Structure P
Amino acid sequence: MRRVMRRGLALVAATLIATQFAPTAAQAADPAYQVLVFSKTAGFRHDSIPTGIQTIRDLGTANNFTVTATEDASAFTAANLAQFKAVVFLSTTGDVLNDTQQTAFTNYINGGGGYVGIHAAADTEYDWPYYGQLVGAWFKSHPAIQQAVVKNEDRTHPATSGLAATWTRTDEWYNYRTNPRSTVHVLQSLDETSYSGGEMSGDHPITWCHPQASGRSFYTGLGHTIESYADPNYRNLLLGGIRYAAGMVQANCNPPTTPPPTGDTTTVEGEAFTSQSGVQPAGHAGASGGTTLGFIDNGDWAGYSTVSTQDAKTFSAKVSSAGAGGTITIRSGSQTGTVLGSVAVPNTGSWDTFQTVTANLTGNVTGPLFLSFSGGSGSLFDIDTLTISRTTTTTPVSTTTEGEAYTSQSGVQPAGHGGASGGTTLGYIDNGDWAGYSSVNTQNAKTFAVKYSSAGAGGTITIRSGSQTGTVLGSIAVTNTGSWDTFRTVTTNLTGNVTGSLFLSFSGGSGSLFDIDTFTITR
């Protein structure tokens with residue numbers, strides 16, 4: 001539990017504020033504007049909140065903005081929010097907005113509004129993915145209040161421009177669930193060697209900013225103690241953050257976008273977007289990190305400001321779908337920017353069955369990566385990870401599938417074999433039988449390899465796209481291997497480039513022909 005200041009300390013702090021507090025003036029007069037300060041708590045309540053509200057009011061008086069303070073979440077309507085240039089979440093905690101209020105606030109930020117998060121604003125709305133993206137990182141834990149050294153990484157931002165390279169101060173130092181550095185512009189970080197209880201492996205951002213769609217976000221973990229609000233440096237930090245969020249002053253808050261050297265490969269989690277429309281993270285146990293980019297519908301998009309498209313040659317994505325499938329369009333600069341390529345995503349059979357799709361990219365533009373999504377109705381697909389390669393040649397991508405993992409069939413069924421992968425094969429194959437695999441797309445398929453066994457007649461596997469009588473991509477002969485437990489692998493090249501699910505049709509003599517253990521498609 002966060003510590004509550006003892007009464008004696010509070011009296012000392014009040015004296016300090018009365019004797020030291022002087023409103024900080026901006027460098028130049030801003031046009032008059034309004035700021036909403038929201039301090040509703042559904043969990044721990046900080047005793048510094050009243051002092052924080054008064055501090056922001058005083059900053060407003062000296063810097064030409066008017067403050068409205070509230071703990072009434074009904075203030076979050078489109079009409080009401082429209083009058084404010086920025087909204088300050090002052091040590092809010094827990095679930096403070098309902099779904100309708102969340103939608104209004106999302107639209108406000110995406111439409112150009114400003115957000116300022118102070119201290120426990122990171123301890124808020126854990127079940128709302130958009131808010132996690134907006135604040136930058138959620139609270140995890142904290143040690144006891146103590147002195148620590150703050151490293152001022154960027155002293156050009158209006159919030160930090162008056163500070164020295166380091167700043168020694170006393171506060172409650174949050175650890176965060178994730179390190180936000182890749183998705184925000186870090187202004188300040190903590191020297192974890194200067195205090196006890198830091199849990200972020202030596203890279204500990206504590207104040208940061210970033211664009212959010214057409215809006216702006218500023219967050220600082222400082223501000224637990226009442227004494228903080230009597231510190232001129234801290235008041236300058238708040239003022240600079242409010243002016244940036246309100247759009248009164250320009251600042252570089254872009255996340256790092258340094259392009260990797262030519263020949264390098266960048267892989268990111270699908271859910272690590274820095275801007276979006278319509279999508280949100282979705283939990284899947286089989287995904288990298290247990291989470292995908294999900295809830296993708298027709299017309300949605302996601303932007304990745306940390307991924308440059310410069311020199312990009314190929315795009316691949318690990319995807320799953322029990323929905324309509326669809327198309328990923330790879331763009332540069334914005335959700336409607338230059339099209340570099342596109343790739344079709346099939347229904348893979350379930351939301352937990354993943355497959356890799358790949359596309360070559362054309363053009364050479366400099367700008368962050370954006371993905372736009374199109375397809376039929378309902379949820380289309382999920383994206384686990386995505387990879388941009390800057391090599392000049394395409395590295396083959398292989399997908400291996402168990403033979404018995406068919407999603408449609410005629411005549412065949414699983415057969416147990418101790419020497420097979422997973423102990424089971426696709427068996428009881430007779431002349432005229434077939435098997436379909438909706439999780440395997442034939443687009444860009446170049447080779448087909450199959451591990452099989454036969455104590456029967458052997459025969460031919462015909463590789464098709466779309467249906468058991470669909471486009472023929474190739475065929476391969478399989479022979480008697482001596483027993484049903486003796487396996488052999490054979491390979492054939494495929495021709496054509498069609499989009500459709502993989503189907504295998506089987507032909508040969510009479511009786512059982514062969515069993516299929518696994519097969520591999522290489523693109």
Structure Q
Amino acid sequence: MQENAVEFRHISMEFPGVLANDDVSLDIRKGEVFALVGENGAGKTTLMNILYGIHEPTNGEVYIRGRKVERFSPKTAISMGVGMVHQHFMLVPSFTVAQNIVMSREPRRLGVLFDNKAAEAAAQRLVEEYGLAVDPAAVVREIGVGLQQRVEILKTLYRGADILILDEPTAVLTPQETDELFAVIRRVVRELGMTVIIITHKLYEVMAISDRVGVMRKGRLIGVENTCDVDEKKLASMMVGRPVLYDRLEKAGEAGAEQIAVHDLTVCDDRGLVAVDGLSLSVRAGEVLGIAAIEGNGQSELLEAITGMRRVERGTVEVCGQNVTGKTAGEIRKVGLSHIPEDRLATGVSRSASVTDNLLMGKQRDKAFSGFAFHQRRSSIERYAEEVYERFDIRGAGIDTAVGSMSGGNMQKVVVAREFSFDSPVLIIAQPTRGVDVGAIEFIHTRIIEKRNAGCAILLCSADLDEVFRLSDRIITMYEGRITGEFRTSDITKEEIGWYMTGHREGKEAAKA
């Protein structure tokens with residue numbers, strides 16, 4: 001019989017007003033890849049935070065390799081060989097890769113002085129052993145998110161982890177980076193006997209990488225299945241408690257007048273280097289234009305320039321027929337633009353503010369919500385927040401909940417709910433379902449197509465090619481700040497798109513070669 005790496009026995013975890021885990025018993029075997037899936041707020045991350053010692057359960061027991069956990073703390077978990085890579089990275093941006101990896105266990109010279117050479121050598125040994133290529137001397141803020149995730153994984157391995165928890169590990173990765181990560185996971189499990197636990201919403205990835213899968217719903221463990229015995233549709237229905245029809249999206253109507261027009265746009269990144277290089281595009285009313293690009297090829301800077309969050313070096317941006325080049329984000333919003341940013345934590349929400357206050361942002365001066373001298377009408381505000389909260393199926397402890405205490409998917413629903421409630425004729429959407437569960441993906445995708453069918457002009461950027469194909473009427477590919485191709489979704493495959501994303505303008509021919 002295969003040895004258990006982790007055993008949960010009747011685990012319950014209660015927060016004020018929320019039963020996050022409800023009598024969960026689960027065994028995870030040594031040397032397997034175990035996927036844990038469920039809707040946002042189902043209790044997946046809470047259960048893994050208990051294993052990592054962040055929370056002490058209200059009831060129940062945890063065993064690691066047969067040894068009962070007596071004291072719940074990350075220090076204890078690490079000493080017992082458990083490492084966790086969180087969805088939102090915990091790195092020091094100004095430190096190098098090596099300095100982040102050895103943090104809290106720094107090599108010393110003379111027992112006092114930090115030994116940077118030894119740190120870089122230790123990091124390099126890990127890079128070579130696990131095949132997670134990254135430069136130990138690079139400064140973290142200057143590398144992409146895919147490489148930052150590798151640093152997080154290397155940091156846990158440096159501490160001797162042989163039970164590795166990955167929370168939404170592919171949420172910020174390109175398809176190529178995902179393949180590389182999965183290759184590493186297979187190797188450490190097969191060759192080193194490690195146990196890897198993946199919390200994810202991407203069911204096709206569950207099918208590709210896991211040995212077994214556990215499904216949680218509303219804090220309870222619904223079932224554990226051998227991955228080879230299930231398919232995506234069965235897992236999706238187990239997660240949400242009903243059949244999920246997320247492959248059916250009906251688009252209606254013809255494209256109308258041009259609502260977004262970008263002409264010869266040049267934009268620089270944070271380092272002053274050209275990120276968008278003489279780019280032109282247009283989006284018409286009643287259509288979705290999708291951007292397919294590997295991260296770091298100018299798509300983020302393009303959207304920030306259109307929405308007034310980044311300076312335009314050259315060229316023009318028009319929204320709803322008005323030249324908005326050089327205007328502030330607030331001024332562009334008033335023209336008729338709503339924006340779902342790619343980083344919900346940095347620019348999408350105020351984590352310390354309540355759900356109500358986050359939903360009100362941008363409408364706080366509306367007559368319905370403010371009276372004399374901008375005195376707020378709290379009863380009207382709360383009624384509005386309750387209605388939006390229910391309509392967009394936001395789940396948590398209620399409208400007074402601090403957004404920072406919510407799951408990532410419910411944070412995203414708050415952003416989507418606020419921006420869609422403006423009824424703007426133009427929508428700029430970046431990574432709409434990053435870190436969001438299958439039920440919420442179905443919900444958000446349906447709302448996007450409803451907006452498109454109602455005549456909204458939508459510019460969509462997503463790292464998920466399936467999402468780009470499913471939602472878009474047209475797709476452009478970007479490489480090094482330039483457009484390398486433009487297609488109707490019916491005229492090209494994902495494999496062919498991949499070639500244009502890497503700068504091959506002969507994409508179709510290269511893909512077939």
Structure R
Amino acid sequence: MKKLILYLSLIFISTFTSAALDVPQPADLDFVEEKRLLDAIEAAQAAVRNAPDIAHVWGHLGDVYLSHGWEIPAIPCYRQASQFAPNEVRWHYLLGRLNKQHYPREAVEHLTRALALDPKYVPAHLYLASALRILGRLDEACHHLERAKQLQPDNPFSELWLGEIALSRQQIEDARTHLASALRLNPGQSEAHALMAQIAIASGDTHAAQQHAQAARHPSQYGELPDPLWWEVLQAGVTAPLYAERGRHYMARGDYARAVTEFEPLISDTQKDIQVWFDYGVSLLHTERHAEALAVLEQTLSLLHNDTEIQKERSTNEIAYLKAQAYNYMGQIYYEIGQTDAAILACQKTLQFGQLLINGKEDDKPQRQSNLPDYGTFFSNVHANLAMVYAHTNQLEAAIEHYHKALALQPVKLSLHRNLAGVYWKKRRYTEAEPHYKQVIAQEARDVQAIYRLGLIFVMKNHYPEAISHFKKVIEIDGTHVRAYGALGVAYQKIGHISEAIDTFEKVLALEPNNKVALEMLKELHESK
């Protein structure tokens with residue numbers, strides 16, 4: 001019996017070793033020339049041959065393949081990994097994700113297994129729902145979409161796909177509700193706009209149909225769905241696009257130090273990807289490596305001005321906007337290091353290119369929509385930055401001019417109204433500050449400074465009931481606001497409410513026993529009784 005077991009074991013080992021030597025290969029591997037990628041593949045394949053019964057070794061080879069776009073050879077690698085580690089969610093999830101489109105039944109099996117191991121993994125619910133939809137199992141798909149929405153309420157895919165399913169079932173109001181929610185979560189989701197246009201047409205609302213149809217013509221803008229298991233796959237990438245993708249991922253998370261480490265290997269004299277230069281410069285800016293950031297942005301401008309290859313492949317508007325961005329970032333850096341004159345010049349350069357965009361005509365080259373966001377928002381921010389620099393250097397009239405230009409582009413932006421009101425206040429142009437403080441309060445009802453200053457403006461205008469109302473609001477928010485108590489006491493005195501004025505100034509003394517103004521006012525009030 002022991003000999004039989006040993007014999008069978010030898011057969012298994014021999015068979016497996018032979019199979020393991022037949023490592024899956026990408027069909028076009030012979031055409032790969034990038035040494036860094038070839039080295040990564042060779043190392044991963046060698047690891048499999050040296051340890052063919054280790055799950056993560058097979059998984060890493062799958063990651064190397066998949067991260068570089070080779071899905072077909074990645075699948076058997078993950079399948080081997082799942083056999084050696086059947087209770088590891090990662091392998092089942094990746095197999096389900098890869099098989100979803102062409103082999104949905106197998107995908108359902110693997111994703112169901114993944115969710116049995118980790119019931120709260122939202123991407124698994126979403127991909128499982130997608131596979132179930134392909135198979136026509138819509139009720140089950142809806143169950144997983146609802147579960148994903150419950151686990152992650154801000155994911156727009158649940159609402160979009162629930163809306164699609166409801167519309168396919170002619171449940172128009174349910175579809176409308178889900179799609180409206182999807183657009184609240186992601187206003188740039190073209191698929192949702194297209195479906196809402198269909199619903200509007202069916203409802204006879206031609207205006208809404210036109211609006212949604214117009215929005216649907218733009219490419220969808222997706223927010224990043226947190227997917228740690230997929231992120232592990234991307235870590236195996238060694239080509240330039242994957243370094244750039246990881247760098248932008250870290251930028252989106254605010255981890256600029258790690259973003260810098262991803263962009264650094266891409267920076268060389270031969271690097272012609274302008275977006276890489278931009279992102280590297282911005283990351284350096286946020287890590288306070290100002291001199292390096294300036295050098296990178298200057299190199300960006302040099303390429304935009306002088307490189308004929310870049311100029312041929314990009315439109316006139318794109319190049320103007322990219323130059324504007326570079327000068328804008330440089331202006332931020334100069335301001336942060338205290339070179340205000342240089343900051344002003346950089347911001348003015350930004351606005352010059354903005355004027356070219358406004359006055360210029362489109363050319364025949366295709367424009368990359370992702371690189372050309374709303375001009376108004378961008379140049380409003382530039383005017384605001386320039387206004388801030390002028391205010392910092394006490395050039396208040398110039399600051400006012402640029403805050404107004406910023407507001408013309410973003411009429412309801414809170415910070416613009418607040419900052420412009422502050423400049424008017426500093427200039428003692430209180431009447432002009434008033435409407436902007438009112439805008440601040442309309443958006444932020446508990447802004448103490450805006451409420452207090454509005455109260456003072458009402459005192460100056462002899463509108464004492466309004467002033468009293470505002471000072472009381474300040475005290476309601478901040479019961480230790482001495483100046484609000486003092487101003488309230490003055491307002492009471494002006495309308496002849498002496499007792500209330502005395503009580504109010506006594507509260508000032510309770511907060512500041514040696515407040516000379518309160519002591520003098522109390523003396524005067526008592527004498528007037």
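The table below gives the values:
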item: For relative contact order in percent (Cα under 8 Å, 6 or more apart) computed as 5, the structure of P, Q, R it came from; result: R
item: helix-only ellipticity at 222 nm (-39500 (n - 2.57) for each DSSP H run of 4 or more, over all residues; to 500) from the coordinates reads -24000; which among P, Q, R; result: R
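We did not get these values from a lab; they are worked out from the coordinates using the rules stated. Note that the coordinates shown come from a computational prediction; the quantities given were computed from them, not determined experimentally.
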